[in-house]
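What follows draws every value from the coordinates through simple rules; no lab data is involved. Note that this is a predicted model, so its numbers are computed, not measured. Cβ atoms are built from the backbone, for glycine too; each structure is taken alone.
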Structure 1
Amino acid sequence: MPFAYDVEMTLSAAADLVNSTDGGEQLTDPAAVDAYVRRWRFTGSRTHDDRELKALRAIRPRLRSLWEAAGDDAVVVDRVNELLREGRALPQLMRHDEWDWHLHAEPPGADLATRVLVETAMAFVDVIRAGELSRFKTCADEACENVLVDLSRNRSKRFCEAGCGNRANVAAYRARKRA
């Protein structure tokens, strides 16, 4: 099931943030936060300081908990509703920059961490309503704990974006050659 472009972008951005400790801390300073914001095209007010960096790092476990609970609709719904309440979500249609109509749900002037949490919760709302929580997975590589959003049509994505799939394919190829 295809989701709206902003939902897919937000879910991918959330997975990227959760996985930003893979191989060591990737959000090392405010410049790394700036790169994250540019990559995923977040808009709104910013402080560009260590406080913003720490706040963004601090929400990773809450986002990961959404993936961990993906097998239990009631738990995910409770967590999503909690994020929406805490963020004082007030959904509104917006159009700005290169984005066509999409939802913003956070209050004006909300900090970056709040925007990420609320936008992710809103994206999860669409996924929950569509009955598609099975699209939230953990990487199939046993040595990897990264999360992923399977946006493929046939729900066949198994590996994260850190190269795990390529390593698994090479290992399987080498095993076949040895046999």
Structure 2
Amino acid sequence: MRIETQRLVITELTKMDAPFFFDLVNDEDWKRFIGDRNIKTHQDAEDYLTNKVISSYKKFGFGFYLVSDKNSGIPLGISGFVDRDGMEFVDVGFAFLPAGRKKGYGYESTKALLEHGQKNLKFDTVLAIANKNNERSHALLKKLGFRFSKHIKLNKEENELCLFTNQKGDK
């Protein structure tokens, strides 16, 4: 899959993206807001990509995607969909390295993926989860048309998360 926006290229992640992914999941904000994935080496990153992300493309037809600068090809972050245990619908998520933050890339890439999800994957309702303290993600989700629904705890998570939905009305 390849989606191009005005400034970005969105493609499937591959094992070759392990160095970038290693940097992303070990970023301070990733660990604070998403959690430590215990990825200590580039091999761990490659294994995680293979077993979690790439396998999702095969199993579900979607997953997280690499978001790169259209002109330079530099990886900026990820955005995509997760079919998560305990969730009624797929959820959308995003994360960017510091160089990719506060420039509208999260909005631009996630909006394009939501359009792709609705048109090609037939996603009517999409959810999103965010750490209670992650105000930047809350603001981005609201800008994308999501609204806060409730606080939830996922299976293995210690802390409550904020659940957002793009579904209209009460759910």
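Remarks
- Parent structure of the calculated result -16000, given that helix-only ellipticity at 222 nm (-39500 (n - 2.57) for each DSSP H run of 4 or more, over all residues; to 500) is the read-out and 1, 2 the choices: 1
- Label whose coordinates, when mean count of other Cβ atoms within 10 Å over residues 18-25 is calculated, return 15.5 (choices 1, 2): 1
- Parent structure of the calculated result 61, 37, 31, given that Cα extents along the principal axes in Å is the read-out and 1, 2 the choices: 1
- Top of 1, 2 by relative contact order in percent (Cα under 8 Å, 6 or more apart), largest first: 1
- Value 2.6, calculated as distance in nm of label points 7 Å out along Cα→Cβ at positions 66 and 114, assigned to which of 1, 2: 2
- Winner on FRET efficiency 1/(1 + (r/R0)^6) of positions 42 and 122 (r between Cβ atoms, R0 = 25 Å, to 0.05) once structures 1, 2 are ranked, highest first: 1
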